[in-house]
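Undergrad: Structures for review follow.
All of the numbers you see were taken from the coordinates with simple rules; none came from a lab. Note that the coordinates shown come from a computational prediction; the quantities given were computed from them, not determined experimentally. Cβ atoms are built from the backbone, for glycine too; each structure is taken alone.
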Structure 1
Amino acid sequence: MVEISRIDTHFDDWDGLLSLIMSAFAYMDGVIDPPSSAHRLTAISLKEKATQEIGYVATEDGRLLGCVFCRPEPESLYIGKLAVSPDAQGKGIGFRLLQTTEQEADALRLPLLRLETRIELIGNHQRFAAWGFARTAEKSHPGYDRVTFIEMQKPLSR
């Protein structure tokens, strides 16, 4: 049975978490420009990220299957590094992780979830739209004169 748990001081599989993120984001290599920020992550930077953001992992029998990090903002909960192991995709793990972030936003009394996804990743746009997100902005990374990512938001009912 898949369990979702908050990353806390007892979590110590940073290398495994890095491997999970890299394998989940590998399909983006050669597709998105600029390359994914996941390439800048290390086990040490992930551990630091977990002190600055709220992280959750999905596990089954001790095996890491997915993760998500979220960061409170004044009007929203920003969702980042939502990743599911390629061999566990399509089993509802990403949706469960997202539901966990909705509960987190509710506990923090934040009215919406916000995320960013690359313009090239049409499948992600469709998946997030099916999960209740709507496109709210088109933006560019520094140094680019074209749209490189879109912002999507999901209002939460209270």
Structure 2
Amino acid sequence: MTVAPAQRSRTAILAGAKIVISEVGSYESNMVDIAARAQVSRATVYNHFADKEEMMFSLLESEIMRLADLAKSSASPKDALQILSSEISGDPALRKMVETDPEDIAAFVTIGAHPLWTVVRENLAKIFGAGNSSLVLRWLIGQIASPLTAGESAQQAEQIARSLS
């Protein structure tokens, strides 16, 4: 499958943003550094995103969909839980934001009416069932501030998978 140049640029920009955030946090990140990491011009960044806020929204949405795709392609609920846990607990951008941008993290983990929460809820309901999505969501949110080791992820994923009906 061929990817259009515009999509390649957008993907590169989001990847560059994630790298910059993992280095300096979201607050200190800027479009110039993101463009440099993405190896595109600043004009290209602004052709895709009106401002940093729009780019951050797109990055969050992209990450949510990436994680949902990983979970959906897992062999079992336990595997899906473990993959999600490992990805969240080991994400360098989240780790940096917890350190440098606690207000942003607090806003991000506050479940609300934001459209991205709808996307998260819908995907978790498809993967784990509507009755289980809240438990899974709260378990995963906890790992943003308190990441799990690989062993803890495996153990807790197994326990939660057994409790899912």
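Undergrad: One of 1, 2 was used to calculate mean projected area of the Cα convex hull in nm², giving 10.2; which?
TA: Label of the originating structure: 2.
Undergrad: Identify the structure, out of 1, 2, from whose coordinates FRET efficiency 1/(1 + (r/R0)^6) of positions 45 and 133 (r between Cβ atoms, R0 = 41 Å, to 0.05) was calculated to give 0.75. Can you show the working numbers first?
TA: On the way: 1: 0.95; 2: 0.75.
Matching structure: 2.
Undergrad: Suppose distance in nm of label points 7 Å out along Cα→Cβ at positions 77 and 149 works out to 2.7; of 1, 2, which structure was it derived from?
TA: Checking each candidate, the match is 2.
Undergrad: Supply the structure label, taken from 1, 2, corresponding to distance in nm of label points 7 Å out along Cα→Cβ at positions 69 and 101 with the calculated value 1.2.
TA: 1
Undergrad: Thinking of 1, 2, which structure, once helix-only ellipticity at 222 nm (-39500 (n - 2.57) for each DSSP H run of 4 or more, over all residues; to 500) is computed, gives back -25000?
TA: Matching structure: 2.
Undergrad: Something else now. From 1, 2, which structure was relative contact order in percent (Cα under 8 Å, 6 or more apart) = 24 calculated on?
TA: 2
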